[in-house]
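Student: Some structures are shown below for you to check.
Values quoted throughout were computed directly from the atomic coordinates according to the rules given, and no laboratory measurement underlies them. If you're wondering where the values come from, they're calculated on a predicted model, not measured in any experiment. Cβ atoms are built from the backbone, for glycine too; each structure is taken alone.
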Structure P
Amino acid sequence: MHYWAAAKAAAGLAEEHVDASTLAELLAEIHRRHGHRDRFDDVIDFCSILVGEVPVGAKEPADVRLPAGVNVEFLPPFAGG
């Protein structure tokens with residue numbers, strides 16, 4: 001799993017490993033690990049999420065399966081072009 005830009009700053013790290021079979025499980029675990037950090041929950045809530053190279057979009061996190069070894073990326077909105 002990889003955090004980019006403001007998500008990286010909010011988590012206090014760029015990468016970490018989380019065992020989860022769905023995106024909902026992964027989100028619950030990272031909120032448990034980092035929710036105490038200033039702005040973490042707010043930053044993660046507005047990030048775009050990629051599972052592999054596929055954007056999650058508006059899909060229900062409980063319905064997004066995470067195959068073993070897949071990379072999940074959290075990308076906050078970027079300024080500029």
Structure Q
Amino acid sequence: MPQTTTYEIVLRGRPSARLLRPLLDDFTFDHGGDGVTRLVGEIGDRSHLHGVLAHLTSVNVDVISIAPTHDDPDTHGAQT
């Protein structure tokens with residue numbers, strides 16, 4: 001089974017749930033107070049990542065950044 005990588009994709013603004021609906025099974029999203037939306041989810045391979053980006057660009061969402069996260073399982077979900 002291929003190893004997945006957790007990615008954070010940062011979008012400008014607050015895209016509606018209707019635009020993000022195709023991604024909701026694979027990603028969680030948070031509309032931050034700083035005017036961006038963060039999607040966090042597992043990406044299986046490059047074709048999966050390109051498919052996600054193709055969807056976002058097809059609905060004219062402005063992608064600010066895409067980066068793998070480096071979650072430490074011992075601190076995942078911990079709040080400071």
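Student: Once mean count of other Cβ atoms within 10 Å over residues 28-35 is calculated for every structure in P, Q, which label goes with the largest value?
Tutor: Structure P gives the largest value of mean count of other Cβ atoms within 10 Å over residues 28-35 among P, Q.
Student: P, Q: which one has helix-only ellipticity at 222 nm (-39500 (n - 2.57) for each DSSP H run of 4 or more, over all residues; to 500), as calculated, at -8500?
Tutor: P
Student: Looking at structures P, Q, which one was Rg/Rh (Cα atoms, Kirkwood Rh) calculated from, given that it came out as 0.97?
Tutor: Comparing all candidates, it corresponds to Q.
Student: Still on this model: Among P, Q, considering only distance in nm of label points 7 Å out along Cα→Cβ at positions 12 and 60, which has the greatest calculated value?
Tutor: P
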